[in-house]
1. Supply the structure label, taken from I, II, corresponding to FRET efficiency 1/(1 + (r/R0)^6) of positions 63 and 79 (r between Cβ atoms, R0 = 35 Å, to 0.05) with the calculated value 1.00.
2. When volume of the Cα convex hull per residue in Å³, for residues 159-246 alone is computed for each of I, II, which one produces 110?
3. Quick check: 21 is what I get for relative contact order in percent (Cα under 8 Å, 6 or more apart), calculated from one of I, II. Which structure matches?
4. Consider the structures I, II: one of them gives 1.8 for distance in nm of label points 7 Å out along Cα→Cβ at positions 95 and 127 as calculated from the coordinates. Say which.
5. Comparing mean count of other Cβ atoms within 10 Å over residues 15-22 across structures I, II, which is largest?
6. Have a look at I, II and say which one yields -0.42, -0.79, -0.87, -1.02 for log10 I(q)/I(0) by the Debye sum over Cα atoms at q = 0.13, 0.20, 0.22, 0.27 Å⁻¹, for residues 199-254 alone, as calculated.
7. When FRET efficiency 1/(1 + (r/R0)^6) of positions 87 and 135 (r between Cβ atoms, R0 = 41 Å, to 0.05) is calculated for each of the structures I, II, which structure yields the highest value?
8. Quick one: mean count of other Cβ atoms within 10 Å over residues 55-62 came out at 19.0 when computed from one of I, II, so which one is it?
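Every number here is computed from the coordinates shown, using simple stated rules; none is lab data. Since the model is a prediction, treat every value here as computed from it, not as a measurement. Cβ atoms are built from the backbone, for glycine too; each structure is taken alone.
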Structure I
Amino acid sequence: MSENILFPTGKPHISFSEIKQWKECSYRHKLVYIDKIDTFEDSPYLHFGTAVHEGCESLLETKKVDRDKILRVMKESWQKAGFENPEWYSKQPGWYKHEPVETWESWANSMWDEVIGFLDKEMSGWECFKAEEELYEPIEDLNEPLSFKGFIDGVLKVPKKRGKGYEYWIIDWKTAGSWGWRREKKQDLGMTAQLILYKHFWAKKHNIDLKDVRCAFILLKRGAKPGKVCDIVKVSVGPKTYEKGLKLMRSMIKTVRRGMFLKNRNSCKFCPYENTKHCS
């Protein structure tokens, strides 16, 4: 078996982002990852998310954050992208509500203000095992070699509430609106599979028993009231859920290798390829 055999994307690995894209619409996955048709559109949410993640990484490692530096970089990138220009935001979809960059800065500060206290309450005695940990692990039981690549926002080492020893919490920061996530999103395999797969490959990498690894999304809510900015969405990974996540990954690999790309008409609404020469 040759180790030079690449996935149809031209890479020796896959990521959760690819799996999520494929689950939403396998034809769109083909356009993005195989045909390499770029429709990237910059947005304030991306710049804001990058800044907030950087601050949270620093908080995990040192419990401090250089707010002035991070927000200065964000503001400079904001201006360069033209997000404050009426010509830019007047062209955005109807759901987009323009807010000045100072509002976004205040949202970031309120998130950083509450992260440590929130983690202390939810995961008493926690310590940072690793912030921004890369995963690059071979996927088992495949005819042709392929690896899973990912970046975990944080792994916290938390004393067990019962008995001796520690639990390891894999956490992923998600910025959200002031209302957080609806129940459907919290239970959507397209979301939860991210942490299921992170748990699988992280436990394998460190040779840690799966029962000692737990997972959660930490929601950081824009514009939420003080004391309500952070929320936790715990992802329960029992045997059935665990197998569903692995099955989703294997199904994606199998169908992409077979060249099966079906259009999901239910996911067209926000698709950048809709009614273009690439997909009509």
Structure II
Amino acid sequence: MEQITDIIKYSGEVEAFNIEKLKRSLRHSKASEQLVMEIAEAIQTQLTDGMTTKRVYEIAHRMLKEKSKSASARYKLKKAIMEFGPTGYPFEKFVGKILEYEGFKTDVGVAMQGHCVTHEVDVSALKPNKHYLVECKFHSDQGRYCNVKIPLYIHSRFKDLETQWIKQKDHSLKFHKGWVYTNTRFSSDAIHFGECAGLGLVGWDYPEQNSLKSKIDLSRLYPITALPSLSKAEKQKILNKGIVLCREMCDSPTLLNNLGINETKIKRILNEANELCTH
């Protein structure tokens, strides 16, 4: 009988280690099957009761980074999004870019007049027949999630804005909807409320076919924080310039000039960014 090893999740919960779940994550990073099996076997030999999922992740990421920079960048995607902090503004810009890819015209960080009060809106997204109000909830650590209070609050804000919007001639025939995007998860109550109230919810892995993770993979809009060659300080300098996507650097390589990064390293960074954007 195969021995069951318990590991500790970021939330503090204990669960049985699942080697197939690890393999799925590694395959999702587009690592070769040989590398997937090599890493899985290495982790199984080092696994002990009470090991944390963080430690498992660190071992897998280190081995990926040694063999495939682009696979290691995809594997650390969730952690890379969390490196957008400490403020939530880069995440708001990131969500705006995803919505632009989906065909919306977006404004990030705008004040909008509702029926009763003025609201600060993270992302306003427009199509000829649609208008979305998007609230972005950024968390910088794995254990955090959005409880039901967040969609309750956002829904009330959305209804105040919608009441004002439908008075406007160019908006009366548009389909209006409120959304909450988060880089972590929603509680079951939050999901039930969203479904009942008609509020759109996008979490790290929710909904299954249209989650934040799947949107990023589909669009290849990878964050600059995923690039292995960038130091923490360099990432912050780039974010401070308003650059959140690898694709922005691929399209305009001169964006990396005047940041104190030498030419050799800039070439390495751009190679990593291009590999993520095109493979």
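1. On the way: I: 0.70; II: 1.00.
Value 1.00 for FRET efficiency 1/(1 + (r/R0)^6) of positions 63 and 79 (r between Cβ atoms, R0 = 35 Å, to 0.05) corresponds to II out of I, II.
2. On the way: I: 110; II: 165.
Checking each candidate, the match is I.
3. Values: I: 21; II: 15.
The read-out was computed on structure I.
4. Working: I: 4.3; II: 1.8.
Corresponding structure: II.
5. Values: I: 20.5; II: 12.6.
By mean count of other Cβ atoms within 10 Å over residues 15-22, the leading structure of I, II is I.
6. II
7. Numbers: I: 0.50; II: 1.00.
Biggest value here belongs to II.
8. Details: I: 19.0; II: 16.5.
Checking each candidate, the match is I.
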